[in-house]
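A.B. asks: Read through the structures below before going on.
Taken together, the values in this text are just the output of simple stated rules run on the coordinates, not laboratory data. Predicted model only: the values in this text are computed from it and were never measured. Cβ atoms are built from the backbone, for glycine too; each structure is taken alone.
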Structure P
């Protein structure tokens, strides 16, 4: 990480011109960060097409004989990586890690050149989905089908690694609560045949040990991981040859169980009511680049307001956020970047009301390739995040077009895949757009719990019409009650745009007073139905979007400003959430 060289490549001539050996006329660019908001001219901020990063790195001579890899936390949206002019890996998808093996390409005890060609154009078979338009002046412009800014760049850390030739490739755990403690079934994958030893430490005290690539660790009087009361054990995995340690890996893991049962969410067998946010990785200047100061401030704000959960809308976040959630005792609904799967360049308004283009998104020529990319992203996300105690569920899509004939054929293999590859078999869901109702949504049948995005009183029947909005809202809720079949429901989005500068009595839309009135109406509806088991308001903080007449320099539905300062609604939520018991509407 640090300052790299950077250059735009609008004519896509960099590969042929051997830019991998050195960029012509580069500028400096920090990694990790988005490149967009660093610039002061609009063409650079809105740039769409190929662009390059370059840096030099030193490989110590003592690494000779090891496996040398370069690991990217993410590269948005697609990347080709070159080391010393040789292409070593390519990757599609901008929100999950990948690595390149460069053992035989790097020069030891010397500096080596790393160049990365990225591209941020949108299409209908990628996640997230959209289009790329060409303006009359020949410049490309992103046309997203999603309502957040198309930030791009090397958003997460880039790491140089030296690994033993025989090493641990993967490690997974499944927890069970038993009389007197807990049992943890584990699986270790290696690329060799030597013995494996797994130890569990509570601080400096060893509390369990097992041998073999699969086995069960028995932990007496286990201290369970819980909401805002996180307890983490250190799991140490070793490949050994007698007394010699060939490879070693450790992770901090919380022991807990999570399930959906009898219409409730059960954490360690006890009911828990979800309260919190949809979020974004989004901050001033940094864009979507990892910034630990912002991450820490977000957790402090969420603790202050009484939240216990958030959804990683609309993509997997940086790993550091999950590690901090494990340490702070927050619950996460982990979402794959499947957003914009509805053909409308204003899907946040037109499509949500059913006024967008009437196109079956899953009956196109691009659908097979989209499904392939979707499966790959889902697999990578689950493989990365499967051991986090904080991760309680998988969100497999956000606001897809889910009323057309192709819905079921597209959804079923994804829901099946999530169940197959997750050792802990977490519950699965997707966020259902407003025009998809109980009797029209063809995808809800696959969900272990229902997640609704609803904006009664904002996008529909707002202002003076909010009384009609509540009537319509309750009518829809009565319809959902007939199809839940014992499943719980949560709200993954509800909210109203609000300017922190606006106060008005009586209220008008966009004022802080109206935001609180809107929230009161929604909470009255939630509290009226026992099957509602969670409320994740949209959004934690104001965030950047594409320019448009519906957005005032971004989405202003934040309970906090983009600078992480509270609006009036934050105090409203703090009063509500700190007064609700953890097992609100529980049955235990």
Structure Q
């Protein structure tokens, strides 16, 4: 048989074609790429201004001008084959692209869907054996998200532009902006409080600290030393002779490594490699397309059984049986999905040393190294040891010291990490004669730190705002719109960002918030699962949204003069690109009426 295989990216073509030809030598494969989406919601459509039929909640599409030649070529090829294999990415966007290709090529009678999570011979071969039809529920979910984003984005952006000459708003980006601005407002309102700590060094950098307890509750109210006077009083009562009163021991056995999700790799790459999320997203996609890692858009920490077994064998052969782990995927968060497994190397035998010779781009290699090591360590045995807390008595006060003793360090043996492991031999009743002085240190409470990019991404994930695959775009948009800026690595809202936040929260607080946005993600998931009717939900959403929008418009422009030229817009003060102020219609560019 003769097949036309359509991928999204040309980077996949060589390997996918080779794997198919090796696995099925009796078939003929033509492998091409759509180069991503081939359509867009129609813009500047006289009948459907948003690219949406708002009565039926039906999207109206245009073929992208830049894809007309591609689609024409694919259409001609589709006529000459027995089957058209739509092998776009394994997510909602990929499903929608597959559907658009099927429609534009008019090949429904010969089209099949192919889904693989990694570009390896085994994965491609297995996917070919499990050909399916397009999942229209996933397409509906993608369309619902796209239409909601278009309605909110265009309407709210237009209102901001007309009201205060700002550039954009959006379902997810405006909630991210809300988090940044509210953190800044919290910092400005923070009331700095004084407190003191009292401690002294024991051995090897370990500190013995004053442990405020009920014995001195009448002196140390609420367990806080809030003045130098009180700190000095306590210092005068403390001696350098401690008696061991209690030893608490807790066994631990844990693995601090978890397979990467999209969100966690964005955070780690920012902290460890200083990569912004947009760069990491691009590098991940290329590593996937060239066959080095699994699909990089995922909420799951699950790893498939075959890879786990291969890795166990690799660990045993290279490090010893005692290093082999017992992998149990951690429970997914409330807002997470499990459509794809975690981000991992496609081949554990492709070591970091070998990959360095193969991967030409150094940034891609560093990211691969991060993923490889994280996956390897996640499948290794737990670190094992004991956690100690020792309580000492000193003239009626209780002091404490915490430390760990490791008995097996597992993956730490492969890394140049100095572990603090101690083996003190304390006994109940033992008296310690300390040789250093107690030190009292003045401190002040600090406001919550500003978000960094990884911290903001983590917060968005925890709150269920958007999907991890959108976070890089959200950050890029906020920066490009000059709503946020970076001071060193901290995110600071600009005056424009605060202005946009203020208006959106004044009139649209019921939809521009974490809870509503998270619930909408759940609804999109339910549409994808065919549990909610897309059209009915969109009609209800639009009815409620447009009511809020109309009310906000009436309030914002109640004292403004209606434009005499278009009878739609209002005369507002605007600023030219040179910074000059003038009055003009806010219905620009449809109306170019300038009053002064």
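A.B. asks: Can you tell which of P, Q yields 12 when relative contact order in percent (Cα under 8 Å, 6 or more apart) is derived from it? If you can, show how the numbers build up before the last one.
C.D. replies: Details: P: 12; Q: 17.
It was calculated from structure P.
A.B. asks: While we're here: Quick one: P(r) over Cα pairs in 10 Å bins from 0, in percent, for residues 319-406 alone came out at 16, 37, 27, 18, 2 when computed from one of P, Q, so which one is it? Can you show the working numbers first?
C.D. replies: Values: P: 16, 37, 27, 18, 2; Q: 12, 27, 25, 19, 11, 6, 1.
So the calculation was done on P.
A.B. asks: Hey, distance in nm of label points 7 Å out along Cα→Cβ at positions 167 and 519 derived from one of P, Q reads 4.7; which structure?
C.D. replies: P
A.B. asks: For structures P, Q, calculate FRET efficiency 1/(1 + (r/R0)^6) of positions 127 and 367 (r between Cβ atoms, R0 = 30 Å, to 0.05) and state which one comes out highest.
C.D. replies: If we compare FRET efficiency 1/(1 + (r/R0)^6) of positions 127 and 367 (r between Cβ atoms, R0 = 30 Å, to 0.05) over P, Q, the biggest value is for P.
A.B. asks: P, Q: which one has P(r) over Cα pairs in 20 Å bins from 0, in percent, as calculated, at 16, 40, 31, 13, 1?
C.D. replies: Q
A.B. asks: Starting from the value -13000: which structure in P, Q was helix-only ellipticity at 222 nm (-39500 (n - 2.57) for each DSSP H run of 4 or more, over all residues; to 500) calculated from?
C.D. replies: The read-out comes from structure Q.
A.B. asks: Thinking only about mean count of other Cβ atoms within 10 Å over residues 87-94, which of P, Q has the largest value?
C.D. replies: When mean count of other Cβ atoms within 10 Å over residues 87-94 is calculated for P, Q, structure Q comes out on top.
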